[in-house]
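What follows is a group of structures, each given as structure tokens.
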Structure P
């Protein structure tokens with residue numbers, strides 16, 4: 001505590017009491033799930049009962065969950081998009097009651113080329129932060145020695161674009177970082193301006209240049225691929241980064257604007273002692289790895305679904321450092337709060353949002369069974385529905401979870417995968433509709449005549465997609481497909497730009513192979529061909545294992 005200012009020393013006891021109180025409230029909520037969820041639901045309905053959406057769906061008549069089900073249908077983003085568009089134009093009353101303010105729109109990939117815009121209200125942000133605070137308090141408490149030490153975190157800009165009303169649109173991590181308490185923010189190794197470094201490699205280098213000179217307690221990123229990218233950046237640029245630390249510089253060859261460099265200058269103090277220590281490690285081991293230069297208490301990132309595949313590589317860089325999943329959360333809201341290491345499971349955040357569940361076997365039915373949180377069963381899989389302060393009600397976010405246990409009467413859920421016809425190797429959430437749209441654009445650009453294709457995810461370092469096509473298609477089709485996917489899916493573009501996804505590769509099959517395969521599958525899985533829907537996107541690595549590798553799988557050049 002020697003490095004704390006007098007003000008920080010005075011505020012620290014208050015901050016501790018507040019933080020512990022947040023986690024105690026989360027635990028208390030889990031003990032009374034039915035009443036807490038009833039209260040959360042009615043609070044969200046009443047707050048927006050005089051909005052256009054509230055009037056359209058009779059919010060004034062809702063006094064119970066039964067009323068809610070009767071008045072409000074299960075929705076997808078396309079149902080909400082017209083209301084969101086009105087809010088983006090400045091008509092807040094389209095979705096929100098009086099005295100509410102939209103701080104920003106969190107952007108995420110939609111099912112088509114148009115991104116989703118999630119209105120972030122003050123109450124939404126408060127609940128989102130509440131979940132993060134509860135997560136952080138529990139994680140730090142479980143790992144002694146991590147309190148009041150530095151944190152490696154990665155944020156993205158909250159103002160990548162502006163809505164017609166002037167409200168910023170971007171990443172929710174941006175507003176979280178910008179509005180974080182000063183006492184916490186001072187332990188972030190990377191100031192907020194680093195998020196505005198456009199080049200991904202330069203951004204990773206800058207974060208680690210700042211972090212290596214600090215006593216880092218833990219690293220927290222949503223994607224485990226980012227943890228590995230940060231560690232590999234140091235390992236591959238050891239001489240440069242040691243020299244920068246010794247001299248108090250930031251490699252002038254990096255594509256970083258002068259404005260950002262000026263903001264970083266106060267943090268770039270020469271530190272020959274740290275440089276010598278790092279150089280000694282490098283000379284002794286031949287590597288420069290976090291397990292050797294830091295005393296990490298834990299790592300925090302997603303571990304569920306395909307994200308767990310990255311964990312196989314963690315020991316090389318991080319040794320036996322424990323990993324705490326950050327929970328099931330998205331731009332639309334937080335769903336779970338993990339409370340133990342080594343599992344993607346977390347307790348449902350019942351005090352922040354209202355939850356419903358559709359059994360996995362019914363997600364394609366027009367009128368599926370919908371269960372409340374206290375009605376789910378251990379071992380069963382469900383698609384989760386959200387009702388939040390973003391103005392989304394009974395919203396199908398598309399996440400499939402499994403109930404793995406209970407904390408009192410509140411379920412512990414584990415993310416399994418996105419819903420049907422969606423693939424997400426590293427958070428890109430590609431939908432089949434986007435894939436078909438991107439292929440049509442690529443087909444037109446290259447003059448390819450085929451309309452039969454298949455896109456399949458492949459696990460590698462980094463992972464990538466394979467475009468299975470007929471042999472007479474142009475070889476550059478994969479390159480154009482990759483470009484089209486970047487245009488139609490902002491998350492795919494982000495993962496490609498930050499090198500967490502590799503470019504699309506082509507596998508040219510014998511002419512007519514895929515057509516014959518679709519005929520075979522229609523006969524195998526459906527009673528009649530008319531009922532069979534051709535599949536253009538496989539969702540899990542290995543789903544295309546039976547397809548022959550005929551043509552060389554060429555890598556696109558972009």
Structure Q
């Protein structure tokens with residue numbers, strides 16, 4: 001005689017291939033024709049035009065030469081699209097990393113950033129193969145909004161010097177308060193030409209977005225600023241004057257310098273790169289899913305991000321992650337699959353090969369204007385205001401994350417915000433979990449079988465020797481002590497004790513041990529304990545904790561337990 005397996009055991013676990021097969025393979029298997037290629041070419045070109053000035057601006061703001069941003073977008077972006085678990089993800093340098101990379105450059109130099117990027121790539125691959133992608137997506141929304149808004153503030157503050165063309169004696173501080181003090185003292189050195197170019201760039205981007213939203217506003221604005229700078233020989237800093245231009249080809253891949261001491265020194269930065277890269281890339285993939293109705297493979301995406309970071313580091317690039325703005329641009333441009341992201345990298349390489357000498361004329365004030373726009377778009381102003389009004393708990397999590405990100409550290413902001421969000425969730429779940437005490441219930445509380453009423457002794461409904469407790473909600477460590485205190489009130493005059501779990505979807509080990517303890521205490525008092533309505537998963541957790549016969553008996557319905565209590 002065979003026993004039918006419970007439904008939970010009949011659901012097959014996804015295979016390794018289903019979890020880690022790149023979406024590029026899936027798209028090619030579905031059939032990839034000329035029409036799809038044309039759509040991906042157009043989308044890839046559109047994204048490359050957006051990514052060209054942005055990649056250089058992010059690299060400069062991070063304390064790295066502009067070509068490092070291009071290397072990152074070309075190599076890292078290609079690998080993200082070719083190996084990733086999202087059809088539409090665009091990888092490259094991201095504004096969210098400016099704070100972390102700039103701090104790492106100050107501490108360890110550009111070579112230290114390259115080593116930290118390589119280590120972060122290894123961590124991301126390990127996280128993907130351990131299937132942690134599902135859990136990383138469980139970051140509370142107030143934490144995401146808080147640290148994104150905090151990063152936006154820091155990015156804008158880091159661009160004030162170039163926006164105004166200020167002259168600062170010594171190195172610009174990284175801490176926000178010290179930075180503001182230094183910038184305030186340097187205000188008399190403002191460069192009107194730099195300010196005018198920055199305002200021109202911002203005005204062109206905003207204006208084109210309003211009247212010609214499909215035009216590449218960032219590239220047009222930066223090109224116009226470079227043309228004005230060249231035509232009028234404006235006295236402003238350019239890429240050529242600060243960095244000597246950019247190379248016209250990719251460098252040969254080189255392994256980063258490694259030593260145990262250096263690896264230990266950059267380890268905190270590598271962990272921060274990996275954590276932020278995982279969060280940012282999976283959020284970007286979720287945004288793409290929402291825009292297209294598709295579903296990404298989160299663990300495959302993490303593995304691809306890891307490979308992309310290692311690849312970027314081999315060519316001297318910086319951190320790679322999925323970029324929300326460029327991914328959304330890719331979707332709106334009509335991309336059909338990962339080929340669009342791969343072509344975006346190819347177009348960037350072509351631009352670098354052909355137009356590298358012209359990039360030297362780009363004024364840094366124009367790139368600062370581009371990043372000012374990025375910071376404005378990142379701030380999520382509407383979501384921030386909505387969360388402040390939604391509830392006190394969400395507002396506390398949001399403000400704690402935001403303030404710690406701005407005034408302390410990005411990683412600290414995420415960790416503290418996540419911890420506060422977890423405590424808030426536990427508190428809300430504890431309030432939502434209830435326990436009610438009843439006399440034994442009459443049969444009318446459950447559906448009659450075939451219209452026939454079950455014979456019932458009405459004296460059971462008023463029997464004071466039997467008490468029924470009904471639990472509702474998740475029964476876990478956050479509620480175990482409160483619910484356990486109620487259930488523990490076993491008086492000597494009680495003869496039976498029924499606990500109904502029919503409205504409990506989940507029990508953890510702490511709560512299960514509470515029930516087992518109640519069963520042992522009840523046995524010492526000569527009281528029988530019955531558990532009714534427990535689903536298989538809940539019953540399994542209770543049995544593993546020791547809530548078993550003879551202390552605890554299991555029956556399907558409350559009145560079944562009441563009848564057995566009287567029969568015994």
- Among P, Q, structure where semi-axes √(5λ) of the Cα gyration tensor in Å as derived comes to 59, 26, 21: Q
- Out of P, Q, which one gives 30, 23, 19 for semi-axes √(5λ) of the Cα gyration tensor in Å, for residues 48-375 alone as computed from the coordinates? Q
- Task: Please state which of the structures P, Q yields 13 when relative contact order in percent (Cα under 8 Å, 6 or more apart) is computed from it.
- Result: P
- Which of P, Q yields 22.4 [mean count of other Cβ atoms within 10 Å over residues 40-47, calculated]: Q
- Looking at structures P, Q, which one was distance in nm of label points 7 Å out along Cα→Cβ at positions 304 and 392 calculated from, given that it came out as 1.4? P
- Structures P, Q compared on distance in nm of label points 7 Å out along Cα→Cβ at positions 240 and 400: the greatest is Q
- Note on the structure: Re helix-only ellipticity at 222 nm (-39500 (n - 2.57) for each DSSP H run of 4 or more, over all residues; to 500): value -11500 computed from one entry in P, Q; matching entry is structure P
- Can you spot which of P, Q the value 0.15 was calculated from, given it is FRET efficiency 1/(1 + (r/R0)^6) of positions 96 and 216 (r between Cβ atoms, R0 = 30 Å, to 0.05)? P
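All of the numbers you see were taken from the coordinates with simple rules; none came from a lab. These figures come from a predicted structure and were not determined experimentally. Cβ atoms are built from the backbone, for glycine too; each structure is taken alone.
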